[in-house]
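As structure tokens, here come the structures.
What follows draws every value from the coordinates through simple rules; no lab data is involved. None of these values were measured; they are calculated from a predicted model. Cβ atoms are built from the backbone, for glycine too; each structure is taken alone.
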Structure 1
Amino acid sequence: MVVLLLIPALIIAVILKCLKPIKNISIKGKHVVVTGGSSGIGKSVAILAAQRGAQVTILARNIDKLTEAQEEIKKHCVNEEQMITKVSVDVANYEDVENNLCELEEIVGPIFMLVNCAGIAICGKVEDFTVQEVKNLIDVNFLGTFYPIKAVVSKFKERKEGIIVLTSSQVALMGMYGYSVYSSCKFALRGLAESLYMEVKPYNISVTLALPPDTDTPGFETENKTKPKETKLLSETGGLHKPNDVAKKLMDDALSQKFFSYIGFESFILTTLCIGMSPFSSLLEILIQAIILGPLRLIGAFYIVSFSKIIKKCFLEKQNKKNNKI
């Protein structure tokens, strides 16, 4: 039954892609800043920007990783004039972020594209988080995106151009067992992106909200260390993607001024299900979403029931172990 419902949705998605060719903005010679650019999706985005002829600056805290990433990115430059710059900064410290970005504009040139990829994930049940862990998650995942945007948006408005990317997550669209704090931060980024979109649209500035699924990065390896069994089983249903693939989709969507950036058919289903009052790019897109939302809701219900069964099974296993110990 679920497969039959998926077929028309897939056909419509393919038609939409064919009818709306991508017209990418060129970033050749322009300044692209990537937070969290020393590893994972951020580094892959920085490499893509270098391959497209951009001046690239990567921001992160660890200077050793930054240096290593800088050398790797330089190998992908297409001309000798390109500058690949690194800055060690805590993106959750607004004063440092603002000062460094102002200095970068003087050295490298006006920032044209800001890609926010800094983020950390700690999993667990609500009662298991320490106050410091909650603070760290909010600082890096929300404030670490908000502050760089705040630091550049006025200049973007003055120049009446710019691209801002916020890297959120699939759990910005649905909460999941074990992601209570992380998901809350990523939901907040969606609210920020939608509000920001309204604020900057009159100034010819585009906003893209990236919603990557599980991606094979160093951060993902760290995240797995704190994942409850339930979270691992639930997240496995979406598969594991390569950072280069996610970064390419993010870059293409941002340069074609799409609001949402997602990869994979399951992500298409979830994004469409949770479209709500988000921005749209065409009347055709609205019509297609209106037609397929009903069937997709049924598919979503199937996943919810499946997730509930997984969680209940894990719960019963824990109860049995507890009873056997008594």
Structure 2
Amino acid sequence: MIEISNLQKCYGDTKVLNDINVEIKKQDIYGLLGVSGAGKSTLLRCINGLESYDEGSLKVNGVEVKDLSENELRGFRKNVGMIFQNFSLLERKTVYQNIALPMECWGYKKSEIDKKVKKLLDLVELSDKINSKPNELSGGQKQRVAIARALTLDPQILLCDEATSALDPSITNSILSLLRKINKELGITMVVVTHQMNVVKQVCNEMAILSKGKLEAKGRVEDIFLDKPDVLDELLGHSQHSFTSDNGIDIEIIDRNGSQKGSLLSSLAIETGVQYSLVWGGMDKYRDKVLSNFIINIKEEDKINVIKFLNDKNVEWREA
């Protein structure tokens, strides 16, 4: 649905997007992850035509965005909803009026507006706040209003620019659940810009990591976190090598499909007679799957037996 090829964007002599290649499938939830200044929001603004790009191609449904005229861009943006970190609600208007605003600007009939606004309020579970003003709402409720407003024109794409960064963890989880619900029920393609790794783990199928305007990694969310490319160190604030030992051999065991059971390490000790040390281990939830990886330390002379055991069990491993 969104095809980005060799995209380049400069501000003066500074290249803020450098050779970006990303494909986002229809009805997918795609994450753009990176620290502040990585180029995530700039790429998002190129997708909806708010920013131009200097070289390369960015197509939405086969249409090159940079080739659209001003009038064509207006119609194009009708199909692209957007939500922001700061909600961007009008304080003097009620919840109903904030959600109705895009439809009013496009000249919809009052009866259509009324029907749509009430339907969306039900979707975001805020029907009881219909006449409230933004200053009477919590942060999570404000973001729900912003999401409803972004859906009023029936967009095919919803762009989320750090939409949960200003919210506490429990509210963040409820907003992410709402986004997944909207994606499932309405079939809207979503692009989620964030620096929060838990956000992409919870809602995204695929992701890309940007650093200093460059695309450093892309693929399935669980594959990127299990494969641990070096760019993750920048986001985690530590090196993956900090979990390894100075002596012996470290073996990392990886569960990429959620199929391994807790008895694996016990079986390793019983069947091989090898004594090992558990250096590090962790489990993470990726959407609806719980996957794990852990590192064990063994003696050099036990390496052949351990590797044979893991291969016989069809367990993915690598030297850490």
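State the single structure among 1, 2 that was used to calculate volume of the Cα convex hull per residue in Å³, giving 138.
Here the read-out was taken from 1.
Can you say which of 1, 2 returns 2.6 when distance in nm of label points 7 Å out along Cα→Cβ at positions 47 and 159 is computed?
The structure behind it is 1.
Using distance in nm of label points 7 Å out along Cα→Cβ at positions 183 and 231 for the comparison, can you identify which of 1, 2 gives the largest number?
2
Have a look at 1, 2 and say which one yields 0.80 for FRET efficiency 1/(1 + (r/R0)^6) of positions 127 and 215 (r between Cβ atoms, R0 = 35 Å, to 0.05), as calculated.
Label of the source structure: 1.
With helix-only ellipticity at 222 nm (-39500 (n - 2.57) for each DSSP H run of 4 or more, over all residues; to 500) derived from the coordinates and found to be -18000, which of 1, 2 does the value describe?
1
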